[in-house]
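Just so it is clear, none of the values below were taken in a lab; they were calculated from the coordinates. Remember, predicted model here, so these are calculated numbers, not experimental data. Cβ atoms are built from the backbone, for glycine too; each structure is taken alone.
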Structure P
Amino acid sequence: MDSIPKENDKIFITVLTQKDLVEKKDGDTGEFDKQHYYKNPSQYRSKFHQYYDKVTFLINCMYWEAKYPRVIIEDELCSQENMKFMGFTDISADYEGSIEITRRFSDIEDPFHLYSLKTKELKLNISQYEEGDILYHCVDHLPAEMPIDASKHFGEKLLPFIESIVKSDTKTPFSEISTLPDPIKQAIVCCNGKLTTNFDYITQLRKLNELQKKEEEEITQLKTKSKGLKRAISFSSLCISGHIFDTKFFNDTLDILEKAKANFRVVNIKCGQRDNEDSSATLQVFSHDMLRLNAALDKLYELATELDVVISKNYDQQLDGDK
């Protein structure tokens, strides 16, 4: 960020990741280890104070838990001199979270407030601006506003095509349609009872859905032990614990089980709130292909060892349909 040109007619945008936002408390300036940070967040502190003379506006949209260091610390912010920082948008909207001064949520009708660096107080009316104030924006339901903007945008873009759509002849074969604008013609899914060229892949999707449904029916038969069914089913109940979300182990677990075509359901989840608290989840897994399931479990154990996650089997059984 030190190399950013000093120009007033351009906007420069950069993305700050964990290695840009935190540093070790012991002063170690070696290479940043993200996994070590996830496992030992109490050993780190924010270094955002280094950017107050470079960054003018921050859009904060990180996932944050209380065990991690804050990005903006109130006392550090208010003690800065000759800084360029003018304000922030806190999309994360955690009360006194990654941005410590987030203590009030604004709304769409009145989204902007001011924060006084002198008094450490929030001003609801931006007309009250004084030297030493920064812009404060924190609409906690901001993502929910996106469909409104999308609807308006799509409506405005569709309006010029309305007349040609209304005047089109619906009985004309698709290949002979020439009166519709190309963006509309390419968006037609079905014409005269048949899928158009761009959407004929739906037929293949239907076949795949039918095969999946058939497989699910077979699994149901195995679970209910239908008479005469000889195929065995392997069933396990797994408990995983550790930093399963920070390391993305939980997501990787689901991906591995899906690739193995194993059926599973998450029974419960517990999220640790402090750096000394582990998160945990219990999954019930079953499959009629024991070899494929065992191979998937081997991958899970290997990955768990790598990420320092603990896996324990609460229950393990094989069911047979003729029992």
Structure Q
Amino acid sequence: MLKSLFSRARPTPPDMPPAEPDVLDPSDVNFFVQEFLCHRRYMRAEFHVRPILKLTSASVDYGGRSYALEIQEQGDCLLLTGDFLTDGIASAHEAKVVINPERGQPVVIEDIVRRQLPAYDDFTSLYIQIQKKIDPKLPDLDVVEIGSRLRGATLRSWESLRPSAKSYAGIDIVEGPNVDFVGDAHRLAELLPGRQFDFAYSQYVFEHLAMPWVAAVEINKILRVGGEAFIMSNQSIGLHDRPWDFWRFSDSAWKSLFNTATGFEIIAVAMGDPVRLPPLRYHEGFNEHEGGAGFQGSAVYARKIADCALSWDVPPEAIYQQLERSYPREITD
């Protein structure tokens, strides 16, 4: 009798996982690409899968070959990992992950290279948050975009700026589509005399500015007090548009450009799109730095709090005349 009462009174553990179904719906599988590194003939993969499933096997498939992944539980997810020597990475952009549960049919996770998961990336998440904040206000905002030219080798990401803003001024050092004013970001106040804006935007331009601290002051000059700036650039990426490739920016670097001395307060900084930095020629100096981590993207969101009277007496032409050629029209130029 006592045993019977005890059996009836014992509750089911609340964290007991539900039984796995005979047919697994792929939409119920939360799949996250933590790392998918392809370099010449080497591939490294690390994926997270939720919920925790009982799997017989998992693999990365591309180029007609299948590469088996190791499976282990880690916290609240399954960790799928693998290091491989491959026949090459030419078709790695077509890679898919196949997971085989003990019960039910295989689940195929496709398009992993193009997969966008902004909730796991501070850089992308900040960009999306600011878009959601600014877009509804655009009809009341005077907007300036620094580096507005549409280029064949790059993608435009904020298409609503020009058609939706109260006014829009597109600035670029070279004439072209979506450019209203041709000029140098180091001389914004001269380029736009008497103009004041509520929002300044720049996408992957600051790394190409010889003196970005001057550009920060120039942005201050053309913003109204209370106006905001969102600047995206690079923290780790290969040289491009040479010799007009000058700088890289960590999240700490933005504090050197946008601060009380230049008339700004920083609202947020973020880095994202993580990358690995393997040496092409290994030597002892790379010991423990063989696959150093970095981030393709770095961004700052700042607000103008006061006018800035700082100046820099070095004209940009003093730097440009030392370069091998004028600014390229395209990345491939």
Structure R
Amino acid sequence: MRNPIVSVVIPTHNCLAFLPHCLAGIGANDDINIVVVVDRSNDGSREWLAQAAKQDPRIRPFSVEFGNAGAARNFGVRQCESELIAFLDADDIWLPRKLFRQVEFHLRNPDIVLSFTNYRHRTLSGELRSSILEYLPNFHSFIPNQATFADFERIEQPLPAIYAANVIGTSTVLLNREQFLLADGFDERLAVAEDWDLWLRLAGQGPFAYSPKIMSHYLLRPDSTSRHWPNRLKGLREVVSRFEETVAAQSPRVVHHAKARLMVAEAEAARAQQKLLSAWALHAKALCGCPEKRILKSFLHDGLCLMRGDQIIRTAK
């Protein structure tokens, strides 16, 4: 099969329940490759994909034993020769024309290293929650003098904004394959936050672009990696530390904001462990560097639970 201009890389680990819907959301565009990397799955994904590939020649399934999403994505990219690479997780969904709109923008703006879009959180029951730009509303304040082109807005210096608030969902990303390879891809040593680390490294290579329009749905799953607090905090702390000196030279304010967001993650981990006083204190500190309504609500919620002597503290809405 000839090499089209874009390839979609999908890592999957025991996601057969979601995979058919994920693939259907890509659409009927014939000018793409779909590289599906099955990583340590025992749910029948390999067999199902083998049959799906017979019906859809765009699908190229591979089987690996990494046990690491970053490694699976790196492997997938190495199987592609397309100029552009799109990432899509097997349990996420693209909305109609998402890929087409992004590819069209990149073709008109070949200097763009990476583009991403807004996305909405979705529960297993199908309930739609907030979008990422609603969840992290201060993101726009770190983007000076942005230029708008139809669906997308350029970010000429993306490093400070992405360090302050990682609003980039991996399943929304379209990037230049050559730049990805120059950056050495995802850091496979990071179990969590390997995506944030890569975006920050790519941010030093040229301009980004983003669309405030919701073009994807991100599935919230109780067993997702982000729920594994020790690994999550270790990864977040590592990434904050790696780029702190570089970002501080441009904007100390951004570093304070990023560290406040790290405190929010630490507060949520403390809450999950029923450490109510620690959760309340960490949310209080986070408010000083990141005065957002959501953090204030969590701080007040934690305090109320402490006053009532609650033994179980639930996540504030």
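Data for the structure
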read-out: Per distance in nm of label points 7 Å out along Cα→Cβ at positions 49 and 209, the highest-valued of structures P, Q, R; value: P
read-out: Percent of Cα pairs over 35 Å apart - highest-scoring structure of P, Q, R; value: P
read-out: Answer label among P, Q, R for the case where helix-only ellipticity at 222 nm (-39500 (n - 2.57) for each DSSP H run of 4 or more, over all residues; to 500), calculated from the coordinates, equals -13000; value: R
read-out: Read-out log10 I(q)/I(0) by the Debye sum over Cα atoms at q = 0.20, 0.27, 0.35 Å⁻¹, for residues 41-80 alone, computed value -0.69, -1.11, -1.28, structure in P, Q, R; value: P
